[in-house]
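Alright, structures below, take your time with them.
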Structure P
Amino acid sequence: MALESSALPAPLKNITARQIRGFRQRLLAWFDREQRQLPWRGETDPYRILVSEIMLQQTRVAVVEDRYKQFIARFPTIGSLAHARGQTVLAAWSGLGYYRRARNLHAAAKKVAKMAEFPGTADALRELPGIGRYTAAAVASIAYGEPVAVVDGNVKRVLHRVTGDELGEEDNWRIANRLLDPRRAGDFNQAMMELGAMVCLPSTPLCNGCPVATMCVVQGAGVSRNKPARLKAELRYVLSIKADKVLLRQRPKTSSLMAGMWELPEMAKSNGQIPLMRLKHSITTTDYAVAVYAGDSKTGKWVSLRSVEKLALTGLTRKILRALGK
C-alpha cells in the first residue's frame, strides 16, 4: 500500500515509499553479505542477547567479544546468573567497567527467574532493572522479531546523513521506526548499527562502500562533535605480598564508584620511593598515570594469590596483578 507523505515524519516527507523499500532492501542485502561474525550474532536466546547488549554499552566490541564468551560460559542461563552471589557476578564482570551494569543485569535476572517466562515485548522488558528504551527494543526485535526500532549513537549518525537534519530525540525514534523493515526487525536494527559502526563513521565515512549512500542528503564528514578534553590524574598504590598472599582492601558498600570492589591500598605520598611499576589506565573521561610501590598498609585483608581472581577486583587492580605476574 502506498504511503501518503503526510503519514511520514517531516524529515522524510520528500522520500517516497518506494525509496524506503529500496533503503530496506539494500541495507539488509549489505548486512547479509558484510556483517561481522560476532559471538552473539544469530542468537535467539533473549538472555544471551540481553547480556551482549548490556556489555556493549560503553565498551568496544573487540573487548566484549572475549568477555561475552567467558561470561556466558560462567552463567549459561538466566537462572544460573540469578542464583549467583553478587560478588561472583562482579568478579566475572571485572575489567569491563561501569559496574552498575553488572548489578542491574544481576537484579534483572533475579526478577525474570521469578516470572513464568522471559518478558516478550519491549514494553515488558523495560520493567526490568536497568533496561532502557534502546536495550528493550534491541532484545525484543532480535529475540522475538517485534517491529520496534533501536536508536543509538551510530543510528543517529545514519539518520542525520539520510535526512540532512539535526534531529531531536523523539524524531530519531520516529524516523527509525518508519524506516524499519517489520519483516526482519532484528536484522534491520543490527544492520543500522553495523552501518554506523563500520561505514557511516563520524569524520571519515566510507561513502563509496555504503549501500544506501544515494539516499543521503549529507555525505562525507560533517557530523563529528567536539569532545571535551580528557582529565588527567595520578594514582599511587601499595603492593604488599607475604608468602602467597596479597593485601587488598574492599571499597565501601556505600561508595558511589565501584562499591564493594577489591583493590590495592592507596598510597598518599611516594616519599621519594622508586615504584615497582608504572602504567596507564583510563575510565570514562579521565586518564590516570598509575604508580605501584612496595610497602605495607595498616588496613586491608590478606588474600591468597591463587584465589584472588575469584574476587570482584577493580579493573585496574586486576591489570596490576596480571602485569606483576608476568
Structure Q
Amino acid sequence: MREVIHQYGVELDWMENMAAQLGGYVEDNFIKVPDDGSPGTRYVCSINEQITSFVVHVTYKEDVLYKLRNTRHDFVSLFFNLTEGEAIHLLDGVSRSIGRWGYNLSVFDSNLDGDYLVKSGCTTYMVAIFIKKTALKNYISDIPLYEQILESVFKPELNTIVRFDRMSNQAWWLMDELRKFSASGPLYDVLIQGTVYGLISDYLDQLLMQEIILEKVVQEDINSIMSSQSYLVEHIKDPFPGIATLASNVYMSETKYKRIFKKITGFTANNFFLSNKLSFAKELLETGNYTIAEIAAEFNFFDASHLIEQFKNTYGVTPKEYLNLL
C-alpha cells in the first residue's frame, strides 16, 4: 500500500509534494502519475485568488492511503466525490464509505485531519474546492439566516465547519457535464470555473434548507458519530434502536448526541437510519428477485404499504414506478 501524507490549500505549493509521493511530477496544471499506480487526470485550477479547484479522474492500480495533514488553517474544503469502488474515510479505525454510493459531499474545516483509503480497482471522479474562509464568509453573509451568527460560524472556539452529506441532483449533473470534456481542451479552465461556481452556489442553496447548529466539534466527536453510523448500518434490518441506546454506545448525553449527529450529517439519527434502510431496499428491488412484501419484511418495515409510502416520500415514485424507469 502506498501512503501519501499531504496537504491542500488555495495556494498551489502542495502540488509538488503530492506528485512526488505518488511517484510523479507536476507539469503545468497537471499532477502526472505513472500508469502502474493511478493513471488518469489530476488537474489543479486556480479559480481566483481565494478559490482553487482540484479535479481528479483516475483509476487505481494499487491501494493508496491518503493522510490529510494541513499546515494552513485559513480555508474550507468541499469534496464532491463520485468514486466507484471501495473508498473509505478513516478516523481512528472507524470507517465510512465515501463516493457515488455513499456520502459523496464532504465539507471540512482545514484544521481537521483525515485519512482516506482508496482500494485498487476504484475509479475516482472528484471535484475538490478549496475556498478561503474569508470568501466563504462573504458568500454566507448574503443568507439572511446567518446574519445574527455569522461571526460565530467562523470562530474555531465556538464552531467547527464539518459535514458529511449527499450532493444534490444539480451538483451531480454539473459534475457529469464536466466529465464529458477533456482536460487538454482549450476551454477546460473556463468549464471548471463555471462548474465550481455552480457547485458553490448549489452548496449555499442547501445551507438555506439546513438547521444551523453552532458547535465546536473535536476529532473524538466525529469518530463517535462515524462509529454510531456504522452501528446503524450494521443493524439496518432491525428496528431503530433509539437515541438512548445510540448515545450510550458512544458515551454522550442524548442531547449532545442528537445535536452533533445532525451537525455532522445533516440528518437526525432516525432519518439517517431510514434513508439507508430505503437505499438497501432499493438495491434489492433492482435485482428483480424480491416482491415488495418480501423486501418490507427483510428490512423490518411495518408492511408493504409502509415501505411504498416511505419509498415514494424519498424518491418521488413508488417502487413499481421506479422499476418501470430502469
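What follows draws every value from the coordinates through simple rules; no lab data is involved. Since we're looking at a predicted model, the values are computed, not measured. Cβ atoms are built from the backbone, for glycine too; each structure is taken alone.
Taking FRET efficiency 1/(1 + (r/R0)^6) of positions 248 and 296 (r between Cβ atoms, R0 = 35 Å, to 0.05) as the quantity of interest, name the structure among P, Q where it is greatest. All intermediate terms of the calculation are to be shown ahead of the outcome.
Details: P: 1.00; Q: 0.75.
Of structures P, Q, the maximum of FRET efficiency 1/(1 + (r/R0)^6) of positions 248 and 296 (r between Cβ atoms, R0 = 35 Å, to 0.05) occurs in P.
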Subject >> For volume of the Cα convex hull per residue in Å³ computed as 145, the structure of P, Q it came from >> reply: Q
Original post:
P, Q: which one has mean count of other Cβ atoms within 10 Å over residues 40-47, as calculated, at 15.9?
Top reply: P
Original post:
One of P, Q was used to compute relative contact order in percent (Cα under 8 Å, 6 or more apart), and the answer was 17. Which one was it?
Top reply: P
**OP:** Can you spot which of P, Q the value 0.95 was calculated from, given it is FRET efficiency 1/(1 + (r/R0)^6) of positions 72 and 216 (r between Cβ atoms, R0 = 35 Å, to 0.05)?
**Re:** Q
